[in-house]
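The structures considered in this document are given below.
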Structure I
Amino acid sequence: MNTLTILLAQTKSAATFEIIFMLLGCAIIGYLTSWLYYKSIYEKRIKYIEAEKHELNNRIVNLDAEIFNLKKSLSDKIEVADHLILEIKALKALHEEAVHETDDMALKNKRNEQLLYEKDEALVNIAQRKHLLDYKSFGIATESEKDDLKMISGIGPFIEERLHALDIFTFSQISKFTSEDINTINDAIEYFSGRIERDEWVAQAMELVRREDLRGELFKRISERKTKIYYDRIGFAGKEEADDLTIISGIGGWIREKLNALDIFTFRQISNFTKEDIVTVTEAIEYFPGRIERDEWILQARDLIRIAGKKSDLLKRIRDRKGRIYYDRLGIAHKYEANNLTLIDGLGLWVEERLNTLGIYTFSQISKLTHTDIETITEVLEIIPGRIEQDNWVGQARELVKNNINAPSIIP
């Protein structure tokens, strides 16, 4: 019985193990079968998905390239747009400038027309005074015989035209002027009283009417005096470096030729003159003693160096600043009313020219200058600060007004 029981127990245990083993084998077989089945199905799916992924990656790469190209294209277009905007702004600015220039030109043309009209009218009025002149005293000349009167220091284009209106065309005529002729001509051309004598027109004209051989001797004498000039101090210059020395008020064409004969060609050389050089040059060119100092050649030359010889630019700047002058206080004056402002000590031809550009022509106007006016005029004229007070322009002008010196005389 016990043996049977043991046998049955053993048989039962073996059957259980066998069953378990079989179940485990079935499970494994089922799992492997399922795994192989699903593997076969999903491998295809995975390949398909990977193919799609690869294709999508390619598309992403292509899209990135397109985005890069679009960004570059956009950047280029933005750059072009910015450039076009700048061009449009520049064109607008040019248009505005052109409109402004056109308006300025129209205004200038209008002013020029008015000036030409006034000039022609003034010359006609001057021509009507011919009967006051004694042509028997200094001779008659025609336009075909005319000399370049601007060779005479003190005669510019403005005065030359007025002399022509009186049929005064030659050096010979001017060389024969008497004191009475000078007074009559001064009144006829409405010129500063005493300026013809002051600038020594007659003496200069006498030199200019010399025979050519005598002129040659004069220039030979001047050239031989080069040894007396201290070029180490004033500097060397050649004709190719020449400045237009006639821009310096007080130097006419004739004086320029004499200076050139001494190899003095530039503003720089004149600006370096010392008192010794002034005496030497005055004697060498046989010039009037004291004229170089009186006409302030050195000061003018230094100014011209500072403004690079562009005198017309400086005068334009001064003209453009006229709006800063308080004419309600100083009064309005015209060129034909002008006094000889150089009678004020310390006020030379160059400063007078600048004052005239501002419409300041008379002692009366200068006598009314206040401290504020002086500061403004000093800045506008670009002169040395303190010069007006130091030379006491106002006090001198008041004395000249009080004594009625150089009052303009106008012939109707």
Structure II
Amino acid sequence: MSLSSERLAKTVEKCVLEAPVVDIHTHLYSSSFGDLLLRGIDELLTYHYLIAETLRCIPMKPKEYYAMGKEEQADLIWKTLFLERSPVSEACRGVVTTLQEYGLDTSSRDLDSYRRFFSNISVEEHVDLAFKKANLEAVVMTNDPFDPVESSRWEEGAERDPRFLAALRLDPLLNTWTSAVPILKERGYDVAEDFSGKTVSEVRRFLEYWRKKMEPVYLAVSLPPEFTYPDTSPRGRLLEDVILPFCKETGLPFAPMIGVKKLINPELRLAGDSVGKSCIGAVEQLCLRNPEVRFLVSILSRENQHELAVAARKFSNLKVFGCWWFLNNPSLVEEITTMRMELLGLSFIPQHSDARVLDQVVYKWKHSKEIITKVLVRKYQDLMATGWTLGEDEIKRDVNSLFYGNVKDALNLA
């Protein structure tokens, strides 16, 4: 049955609200990973976006801030950004949205009462609550085998919540090869910085070991704006001789996330990273030269988004996903999602949360779904103006593709 124009908006809103989500990129962990899973109000408040925003507003050096304890840091950020100013930035608004979604009284501005709420909920209850509020079916973690703390948890064989899928992160391997070599050697891999001897086969053995250990759904790396392909650097050699053949053989997608300028202000630590424009020609060459490899690509710079969407029109093995990091702001999400829909139809993954704190999935998916609903309503209105008819079942089909169908197809999930 065809919808009337009057019913359209409410139908789209209902379908989007009810759509389960597979979050293709997060920095979360299953509860079995212990304190690696960040959660609660103090973690929300001390998220690196809010650290950078706070230190813009007060005469405090980053070194002084980081010398404080977690609760003292959170108190300072709450006072600076929520009490002395209105919390209008997206990162601040996200905290307030999360509190509201959990049923807390945001008008009270009572930080102690919010802390009591989180302290009275177990980690398992907390995970279930966040998943329910965001309507999450599953999330993909970011898993670094070079991290000694995380790798020890994997080696210990901690039982993993099946809703938390792994992604094998390769940043140390591809971005800091000279530092990765001694770590690999210490773990028993016969590698050499100049790639002599068994280096290629040994790195391949390292990947296979962690593939079996983690069962990842894709391989991932965060890359700088100057990334190019092909090239003769260690990164280029590893890609050409190890990573891409490994993806081809195993069927695992490769997810380069491009455009990060690391630590332009080192004193800010994680809050000190920035963004730069990237070369989409490198993505095109990856897709052209490796047609049997599936690429999941997110680019950090706004200026690259149109060229990336055009590239995706040319290569069926390229799946664009999300509005990453500094792009995850409502005005940009709306602009980018609209442009992608106009160029790619429904054949992209509109969003991921990039959540580092469990509770961030609540506000990031609420805010994103509101924006994606607006874009869809406008596009359906344009379509209906031509005389095309739409039924609720067709809208539900489209919405489900965007929020989980396209992810499952890209990752070969059941």
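Here helix-only ellipticity at 222 nm (-39500 (n - 2.57) for each DSSP H run of 4 or more, over all residues; to 500) has been calculated and equals -21000, so which of I, II was it run on? The structure behind it is I. Suppose semi-axes √(5λ) of the Cα gyration tensor in Å works out to 33, 30, 20; of I, II, which structure was it derived from? Of the options listed, only II reproduces it.
Each of the structures I, II was assessed by mean count of other Cβ atoms within 10 Å over residues 86-93; the largest value belongs to II.
Assign the value 10.0, calculated as mean count of other Cβ atoms within 10 Å over residues 30-37, to the correct structure from I, II. The value was obtained from structure I. Taking relative contact order in percent (Cα under 8 Å, 6 or more apart) as the criterion, the highest value among I, II goes to II.
None of the figures in this text is laboratory data; all of them are computed from the coordinates on show. Everything numeric here is computed off the predicted structure, so don't read it as measured data. Cβ atoms are built from the backbone, for glycine too; each structure is taken alone.
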